[in-house]
1. With helix-only ellipticity at 222 nm (-39500 (n - 2.57) for each DSSP H run of 4 or more, over all residues; to 500) coming out at -9000, pick the structure among I, II it was computed from.
2. Taking log10 I(q)/I(0) by the Debye sum over Cα atoms at q = 0.16, 0.25 Å⁻¹, for residues 74-169 alone from the coordinates of each of I, II, which one would give -0.88, -1.14?
3. I, II: which one has log10 I(q)/I(0) by the Debye sum over Cα atoms at q = 0.06, 0.08 Å⁻¹, as calculated, at -0.35, -0.57?
4. With relative contact order in percent (Cα under 8 Å, 6 or more apart) derived from the coordinates and found to be 16, which of I, II does the value describe?
5. One of I, II was used to compute FRET efficiency 1/(1 + (r/R0)^6) of positions 154 and 314 (r between Cβ atoms, R0 = 25 Å, to 0.05), and the result was 0.05. Which label is that?
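Here, each number is a calculation from the coordinates, and none is a lab measurement. Small disclaimer: the values here were computed from a predicted structure and weren't measured. Cβ atoms are built from the backbone, for glycine too; each structure is taken alone.
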Structure I
Amino acid sequence: MNSFSQLDLFGGPQFPPDREKATTQRQERRSGTFTDNMRLPIHRWFRYSAGFSAEWVEQAIKDFPSARPPVVLDPFAGSGTTLLAAEKAGAVVYGYESHPFVSRIAAAKLLWHLDEQRVLHAAMSLLGRAKASKPRVPEQLPDLLAKCFTPATIERLLALRDCYIEIRQETDEWRLVWLAITAILRSCSHVGTAQWQYVLPNKRKAAFLDPFHAFEAKISEMISDMDFAKRIGFHQTATMFSHDAREPAPIAEHSIDLVLTSPPYPNNYDYADATRLEMTFWGEIASWGDLQLTIRRFIIRSCSQHTAAERLHLEDLLEDVTLAPIQAELTEVCNQLATIRMTKGGKKTYHTMVAAYFVDMAKILMQLRVACKPGARLCFVVGDSAPYGIYVPADLWLGRLAVATGFDSFSFEKVRDRNVKWKNRKHRVPLHEGRLWIKG
């Protein structure tokens with residue numbers, strides 16, 4: 001990408017007021033989606049399924065009412081959206097991510113400040129070695145890899161991986177090389193592997209990339225973005241922690257002015273499964289069954305696979321004292337789910353999933369109260385849900401839990417409707433997504 005088009009990505013020329021207004025309105029509507037980030041330098045290095053708008057984050061930081069940039073925290077940092085947007089805005093920012101693999105991706109993105117030529121040298125030495133190597137595809141290739149890649153593709157991907165393992169050094173430059181290999185896997189697959197969905201082996205793509213060409217192109221993109229970030233004045237202000245936000249914070253008490261984040265929704269999306277292809281490729285898991293011990297035990301409980309594996313008891317969850325502000329309504333919803341699940345073939349444990357989700361979020365809100373200054377502002381981009389057609393007002397209940405932990409007030413801004421454009425196969429309950437603002 002040339003310098004002119006890159007400059008357009010982060011501002012470029014000043015637009016007339018009507019166009020500025022239209023741009024702001026688009027950012028408002030799309031604040032809960034990662035899609036626009038894929039045209040932004042550095043953000044586009046890896047697309048994670050759980051993302052939200054970097055442009056909206058940057059604007060929220062600029063709009064904070066203080067003479068200096070606020071100190072920002074994202075307790076669900078994901079692949080680094082808030083951290084990178086804050087670095088562009090010049091704000092000190094901290095991020096927590098408890099998904100070990102995703103945390104490594106975010107930490108690698110923050111290495112944009114490295115010397116480009118050193119990164120390029122490491123990458124090209126690896127590529128040259130991989131091209132010269134003899135293919136070594138194991139006889140017992142993991143089933144997921146066999147389904148997702150053609151024999152020729154997997155040979156080249158494994159050449160990159162194995163040569164990386166052989167010659168890598170424990171330096172930041174090689175962490176970016178690791179990210180580049182990781183980032184090309186889905187574009188090299190001939191099956192349904194889009195980042196926002198689970199792997200769909202029975203779906204076929206019209207086109208997919210050659211691994212060596214994809215790797216070289218990704219490195220070129222990264223080098224270009226690193227140069228661009230330095231030229232427009234990104235700041236090295238981010239600190240990333242591989243940390244569970246339910247646990248005591250690794251930062252100073254009462255140090256945060258602004259929390260910007262998008263927590264998991266209680267909608268049964270399995271975040272552990274979101275990087276199963278990448279983790280299988282690197283040999284970190286052998287099968288879907290490994291996800292519970294490798295990933296899920298570190299992240300909040302927002303999917304039924306997680307709570308089923310933990311064999312949770314609904315009564316124990318509902319007795320948690322942190323749920324007092326929503327206990328009666330939550331109990332009614334969970335009991336309905338417990339009853340209706342017995343009429344369903346899958347008998348999914350939505351009843352314990354919903355209860356465990358709010359127990360976990362209550363713990364996180366308590367930790368945020370300790371980390372935030374008096375008068376701080378928090379914004380959660382969040383959506384409601386309706387498992388088995390039973391409505392769960394996530395924004396309302398999270399707001400009440402926040403006030404119970406010591407925050408002053410909350411309000412909710414709906415950004416968009418969900419489950420209305422296409423008819424959901426499981427229920428027709430109208431849902432929404434928006435910004436839960438918490439003050440105090």
Structure II
Amino acid sequence: MTLICVPLVARTVEEMVADAVAAAAAGGDLVEIRLDFIEGFRPREHLPLLLRGCPLPALVTYRPNWEGGQYEGDDTTRFEALHIAMELGVDYVDVELKVADKFMNFISGNKPEKCKLIVSSHNYEYTPSCEELANLVASIQAVGADIVKIATTAKDIVDVSRMFQVMVHCQVPMIGLVMSEKGLMSRVLAPKFGGYLTFGILNAAKTSASGQPTVEELLEIYNIRRIGPDTKVLGLIANPVKQSKSPILHNKCLQSVGYNAVYLPLLGDNLASFLETYSSPDFSGFSCSLPFKVDAVQCCDEHDPVAKSIGAINTIIRRPDGKLVGYNTDYIGAISAIEDGIGGPGSKDAAISPLAGRLIVVVGAGGAGKAIAYGAKEKGARVVVANRTYEKAVSLANAIGGQALRLADLETFRPEEGMILANATSLGMYPNIDGTPIPKII
């Protein structure tokens with residue numbers, strides 16, 4: 001079972017002990033005591049207090065600034081503190097690969113049998129190739145590590161795949177994590193790929209590395225205790241993506257029907273590259289949002305007729321034969337919500353839609369705009385498409401038999417009673433939640 005380790009980064013011993021208690025209550029399996037965060041740290045005085053007050057197994061780390069930590073002193077002082085922790089019966093000690101040999105010489109190779117030695121390497125710039133990562137694993141094993149730890153940084157979400165490949169082939173216990181928001185799935189999917197542990201923080205103010213989820217998110221949203229080698233991977237690929245509530249909704253649905261899958265937020269830069277990299281049958285389906293809905297048409301092998309008519313896709317299913325099939329469910333969701341909004345609950349099921357004959361102005365001609373325009377036309381509405389790039393407005397209007405406007409024309413557009421204005425642009429979405437594509441005074 002992959003353990004959930006809660007990093008403790010408080011500035012005082014008292015706060016750190018309190019956080020250790022909170023970590024246990026939150027469902028953590030062990031804590032990482034980051035000695036380099038404690039102000040005025042005194043090893044022989046503070047370590048007994050920390051370990052005695054900790055209700056969980058503990059990993060002690062004294063990270064130097066040259067490896068991303070807070071400690072600025074010499075190695076000997078640091079090694080002495082780690083050695084004291086070992087003598088006091090700590091469960092794990094973390095030491096950096098660069099000085100692992102030096103540390104082993106310092107303790108004369110005498111490590112208590114109970115204490116597991118984690119030898120770690122951190123790359124805050126990028127994620128190396130599979131070959132380089134494999135060589136790094138071998139180097140860490142060679143210095144006598146009980147557990148290999150490698151943390152890299154994702155410049156692109158596809159970087160995480162290299163860490164997964166190395167983890168599944170590693171013959172010793174391994175912690176393989178990829179930092180940054182684009183590396184989130186390395187943390188959530190650690191149980192699927194055999195990770196020894198993953199980190200979960202108490203809250204956003206208590207992070208020790210970029211991209212760490214909270215313990216609550218790991219347990220309550222991603223249901224990490226149930227993730228295993230056979231778990232299917234689903235998710236929303238978008239940019240930005242962290243504002244989405246989709247993981248909360250979809251994971252609850254997956255749990256309620258007992259389907260062995262996890263739904264993740266996937267911060268991507270290139271949809272085609274993502275789909276090509278994560279081509280395993282286990283990566284079996286994705287939602288697509290801004291800015292990938294139109295790109296998804298070219299990425300899919302087959303298309304649902306509605307998606308083909310709209311020219312945008314928001315759902316991709318990977319069939320057992322590996323073929324990608326694209327669908328569009330945006331128009332159903334958007335049009336149903338509009339119908340219920342203007343006609344009351346259940347209006348979408350009426351024989352004649354409350355949209356019939358109404359004027360709807362769709363602002364935006366991207367994936368969402370295409371879906372709304374198509375759905376509204378199917379319901380008998382009169383559709384006007386306004387877009388910053390007029391040619392795109394014309395193209396969409398012609399496709400659905402509507403009218404095209406320049407975005408600037410809306411300032412002089414004369415609305416009629418009961419007209420509907422649909423914002424299908426990115427303005428108003430996270431992080432520009434107060435933005436609008438047209439002046440609010442209109």
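1. Numbers: I: -13500; II: -9000.
Of the structures listed, the value fits II.
2. Computed on structure I.
3. On the way: I: -0.26, -0.48; II: -0.35, -0.57.
Source structure: II.
4. Values: I: 16; II: 9.
The correct label is I.
5. Details: I: 0.05; II: 0.55.
Among I, II, the structure yielding 0.05 for FRET efficiency 1/(1 + (r/R0)^6) of positions 154 and 314 (r between Cβ atoms, R0 = 25 Å, to 0.05) is I.
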